[in-house]
Each structure stands twice: as C-alpha cells, then as structure tokens.
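In structure tokens below, several structures.
Nothing in this text is a laboratory measurement; each read-out follows from the coordinates by a stated rule. What you see is a predicted model; the values in this text were computed from it and never measured. Cβ atoms are built from the backbone, for glycine too; each structure is taken alone.
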Structure I
Amino acid sequence: MREWRIDFTEEALEDYDSFDNSVAKQIDKIIDRVAQNPLPKNEGGYGEALGNKGNKNLTGCCKIKLLKLGIRVVYKLIREDDVMKIVVIAARADDEVYDIAYERITK
C-alpha cells in the first residue's frame, strides 16, 4: 500500500489553528484515517470527489465531512508525489467551502 504524505497550505494551517484543542484532535483523527487512502471513493478510497461545484473546477480535490461538528476538509491529491494537500478546513456551508477552496488552489 502506498504511503501518502499530509501537507497543509498556509491558509489551511490558519484554519486548523482557529479550532480549539478538542475539535483539532477530531480533525487530526479523520485526516490521519483518510490519509491511509485519500483517493476518491470511486477509486476505492475515503474521499468524496468534488469535480465542478457552482461553476468552480475542483477536479482533483476531495472532501471529508465531520458531520457532528459541521466541518469540511477539502484536499487536493498530488498523485505524482503521493501528497494529500489540505486546502481548507472550515465550519461553513458547502458552497462557501468550495469558493474558498477554488480561490486557494487557483492563486
């Protein structure tokens, strides 16, 4: 099984730091679990592929939802380097998270 390295954008680290310790632990747990196989579900992984969302091309990105907390984690797979790049961690509605993710990956 291939090993995926977890990497955060600078903005995603700021997102992460905005959560209190108990929430951060839950975020760590889900990211670590998904990093074992971050591929989209249609490829046998844990991620939910995004594609086009609200006229924003997020192909190559996936999301994880922490339903009880209302938090979404959006990450981009960099397959040639086996990197799971965390782009956004936010307690926001889907559309807002997708807008933020698109802005961050296209800058």
Structure II
Amino acid sequence: MSTDRLQLVRDSYTAFETGDRDLIERVIADDFVFSAPPDVGIDRAAYFERCWPNAGHITAFDFVRLRETGGEVLVTYESTRQDGTRFRNTEIFGFAGDRIGSVEVYFGWDLE
C-alpha cells in the first residue's frame, strides 16, 4: 500500500469495485468518518454496516477528475453498475496521516 494520497484514493475505489474488505480496511483510518446525504458523519463501523454491503455491485469507476488540492483529494467519477446503468458523483477525501480519514459524497445524476 502506498502512502501517496492519489493512490490511496484509487485503492479505495478498487476495494469498493471488487468488494475487497481487506484492502479498504488498510486504507481507511480507525477514526474514519463518512458523509453522504442519507448518512452524514457516520463512523467506520456504521460505514461497514450501511455502505459496504453495496461493494462489488459496481463494475467500473471512470475518473473524470482526480486531483490533490489543499491536503484533500477531489474526485469526480462516472460509474457503471452491474445492470449497466451509469451515474456520476463527486467525492472529497480527507486524510489522517497515511490513511483516508474522511469521505464526503455529493450525489450527481444518472447517465444515459
């Protein structure tokens, strides 16, 4: 595992895409905080309970934007679900040392 922030973020998407729980466990901090409209400010345990069951249902993340700026990584991606439908979201990653400390998800829209 690299401590390069862009690589950590890529690793987190790979883990979600493949359902690799061991990989995501290594890249997120023990005090990880996740925020999305339905789940604002949930901790690591709640993330694994509420969000992780969706892992492995995405077949691809295509990065439109992946940039480190001001100590954070900004990501916009277009993603494909197993059923072939696509959507676009933006996420902001914060860091705790050499691990991901937080993620803020901003839902975008469905793509044709």
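Structure values in brief
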| quantity | calculated |
| --- | --- |
| Read-out helix-only ellipticity at 222 nm (-39500 (n - 2.57) for each DSSP H run of 4 or more, over all residues; to 500), computed value -7000, structure in I, II | II |
| Winner on distance in nm of label points 7 Å out along Cα→Cβ at positions 54 and 78 once structures I, II are ranked, highest first | I |
| Which of I, II leads on Kirkwood radius over Cα pairs in Å, largest value | II |
